[in-house]
Structure I
Amino acid sequence: MRRNQGVKLCMKWKREILRHHFQLKMGNNEIARILGKSPSTVSGVLTKAKSAGIDSFQMVEILQDRELENALETAKVSEETNPCEEFDIPDWESVLRESRKKGVTIFLLYQEYCQEASNPRGKTWFYTELKRFRQAKEARMSFSYQPGERLFVDFSGLKLRINTGDGGHQDLEVFVAVSGYSDLIYADLCDSQAVPDWIEMHNNCFEYFGGVPRIIVPDNLKSAVNKSCRYEPDINPTYRQLAEHYSCAIIPARVKKARDKARVEKAVQSVQRQILAVMRNLEFFSKQEARKEFFRLLQELNQKPFQKEEGCRFSKFEEEKESLTPLPENKFRVCETKELKVAFDYHIAVDKKRYSVPYQLLHKQVMVRIEKRIIEIFYDGERVALHQRIQDPKIKFSTIYEHMPSHHKAYAEWNPGRIINWANQYGAGVKKFAGALLASMKIPEQGFTRLSGIFNLSKKYSPQELNRACEAAIRCSSYSYKYVKQWLKDNAIEQSKSVSKPENIQHENLQGKQAFE
């Protein structure tokens, strides 16, 4: 048993009721069903808005929450505008369930309603409303939709397999959408059923149709509905943002009620039989190649004449094209925002990949906007870096050359100028080697560690030997610490083997070889 009077709505739901009424032109019962509120609650908000002089959604957007609350609460609403507001309404689902039990009469159910309700309505009203609820509950009808009213969306159970070129394969998901009025089908291939791909498919679909319908009807997959509920499903927040961006409403199909989305079930069957079945024996080595053939067959499917009426899907779609809501200037973008701290190497980490920022932001907190294909980094509201998101699992770093410091704060002593000065202390050969090594590097700082090793060799070898080793490395164009070290090692071994011969000594007790002839 619920009571209409005293329902306290937060401002978020009041704005949603007004948006669906003014912007989407929906009736009270339809709004109540979409938002999971009672019709009397919806009616009460709209009546107060009318009394307050609010007649468009533009007025709602201009008002702040407190201003809108004051306008609605101070509006004078006549008691006659909502005659049901003072009465309790029974749980019709429970009443209908009880009425089907053997021996239970409607009059008995009405008596129980009167006993439970603090302010019940009359018997005629009870009988009429129960009859109306039963008819709506048990009716089976062929739905006909208005132009631009509904779009049904779902994924096909069958997938398309492509060759990845390395001996493996990838199964692509098949997204299907169909107009409730014209039966025009949009289908596409994507990597997964995850939220980014789900949103991207909707963006592509709206561009294909050239507009947006008033209502989208998805299945209860996780990308669309976090938690299914017959009366108030929990819509995925990103999906709800898409609906607000395109000024449309989302009404998920009921769980295990295929007739709620019969149009898309039929469209999925058409795609499987007339596109996927045709492509089953073809081999593709990229998603782009597969999509090209997929769209060619989709074009043929939409151009096929109807069997029981004139025209085709494309020709009928021309009738509803003007009824679609125009597309906004920018398409909806899926993104995640995080606040991250810049590490000592002037990189931030996103999904185990590292992206550079200007080195001046070392140890600063930056705001990172994460999208499917790009990474944007902001500091104090200003974008300081833009990266293509790394897709290759073997690549870990994305470093922009301009972000690299010429004088690194964390390693102030290690800069190209000072390195050359140090090298000059060991001789011209070492200096020349250091300059050539730094010049061969795309980023000079990458050669600092090698030169550090070269300088440490001076503890074991003389400057002359170190210079000769560096000159040998330059001749071979081998700017490597290992080469210099090995050259010095080999040279030392050679010197130890070459022992100088003693001088000839003349003495009367010494005999030469001639004495033994």
Structure II
Amino acid sequence: MILGGGVCGVGAGITLLREGNDDFVILERAAALGGTWLHNSYPGCGVDIPSHLYSFSFAPNPEWRHTFAKRDELMGYVADTAEQFGVPAHVHFGTEILDAAWDGESQRWQIDTNRGRYSSRFFIVAAGPLHEPEIPSLPGRESFQGEMFHSSQWPADFDASGRNIAVIGAGASAIQFVPEIQRSAAAVTLFQRTPSWVMPKVDWHTSRFERFAMRHVPGLMRIARWVEWAPLDLLVKTILHPRLARMAHVIARWNINRAIKDPDLRRKVTPDYVMGCKRTAISNNFYPALAAPNVDVIHGAVTEIREHSVIGSDGNEYPVDTVVWGTGFKVLTDHPVAERIRGSEGITLADTWQGSPKAYNGTVISGFPNMFMMFGPNIGTVSGFVMAEAQLDYIAGAMRAVHHGRLSSIDVRPEAQAAFCAEIDRVLEGSVFTAGGCTSYYLDKTGRVALAWPWTMAKMRRHLRSFDLAPYAVVNSRRITLPVGVRGISS
């Protein structure tokens, strides 16, 4: 059983099919594949990782139209790749998980959904944490008489022309859509609590010749992937050394200064923390948009919403007819499905974590046998596709070990998980996440770095390429006939 039809879920389905196993189901509550990229369709939406690296290594794409793919192009790639490997035949669309519980007697996961019950030996949780909108409950929000929506729920027919728009939040999504709506809006008021570091974007529209070469020159796409990979892995190493990370401030400040001449606005948009402490963005048009005469940047949060205006933390009232929430998503510390998954002791994943997510190898969680979480604790890295492939290597190895050993279930031992997390904490002590002078969604409620993998992507691939059964408690069985099973649906 695979929960979620985004990049990780599609990758999981492809991995099982490549392993020769077609006995699985992908549960997807939406009407199409794509996950985060399906839900986020705001203007300017695109990838901030180079396209050849933000794709599956086993399905290279010579047709990328941009160095950094746009949202619709990436959606097309995911759909085409899924179709190529036969994934759609295994997807149950419009299916939402209500409860998933490990049954020790049957040694299976019993999964209740809005369309009935499923039973499965293995449970791959590929429902990423960054898809449920986070909207603050501000006083007066229900009284607003204009149009209001989150960036991930962008109306298909929305036209910014002539509107007076309040954008609340200045993170990665706002950095992409603000320049788009600024062009036609009468006024845009951007409320930012904390500015982001924004680096220049080395992007271009690929030529016919480039795409022709990618199609016909042997090994060229592999070379392009590694050319994109190497500098990003080098960049990853700077997170452990705040002094090195500060060196990139020179480029980021140049990016600000070349577009913004007003000293007061420069001050507002320049972060006071070390780059990498929060998510770093890339853009060539965000700062020029902020410098436009129809944009006002308010340093501070919104404290109240009225019928035709918003109130800033500065106490001023700002008349608007549209509110766009750029406030991000529920993150790993309050994972959207954690309250719906119960392990061997009947305790939910949310209660097990208690706001401080921990896992072994970022993939398995003690007390949750035969369950694998993609984009779990301490596995976040630069490219989600690299992360997914690394985890899927590990998951496939685990399933093979269970099958070949004629085991019923495996459950990572608490001491093994604790040792792995202790090593993560040791490596990340003094990193930009903990010593960079900010708070971010990389940290859990105790201040521990819960999201990030502290080493390079190359090390992640090496580390998760092989599976070792030694850290696991196992339950033996002689009744197993399939490496992965999904048994029937009952209404």
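Where a number appears in this text, it was derived from the coordinates with a stated rule and is not lab data. Not measured: the values here are computed from a predicted model. Cβ atoms are built from the backbone, for glycine too; each structure is taken alone.
Where does the value 18.2 come from, among I, II, when mean count of other Cβ atoms within 10 Å over residues 62-69 is the thing being computed? Working shown, then result.
On the way: I: 12.6; II: 18.2.
The correct label is II.
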Have a look at I, II and say which one yields -9000 for helix-only ellipticity at 222 nm (-39500 (n - 2.57) for each DSSP H run of 4 or more, over all residues; to 500), as calculated.
-> II
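Work out which structure the value 4.8 belongs to, where distance in nm of label points 7 Å out along Cα→Cβ at positions 110 and 326 was derived from one of I, II. Spell out each step's value before the answer.
Values: I: 5.5; II: 4.8.
The read-out comes from structure II.
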Value 0.75, calculated as FRET efficiency 1/(1 + (r/R0)^6) of positions 150 and 246 (r between Cβ atoms, R0 = 41 Å, to 0.05), assigned to which of I, II = II
Out of I, II, which one gives 9 for relative contact order in percent (Cα under 8 Å, 6 or more apart) as computed from the coordinates?
-> I
When you work out percent of Cα pairs over 36 Å apart for each of the structures I, II, which one comes out largest?
-> I
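Using distance in nm of label points 7 Å out along Cα→Cβ at positions 102 and 462 for the comparison, can you identify which of I, II gives the largest number? Show your work: numbers first, answer last.
Values: I: 11.6; II: 3.1.
Max of distance in nm of label points 7 Å out along Cα→Cβ at positions 102 and 462: I.
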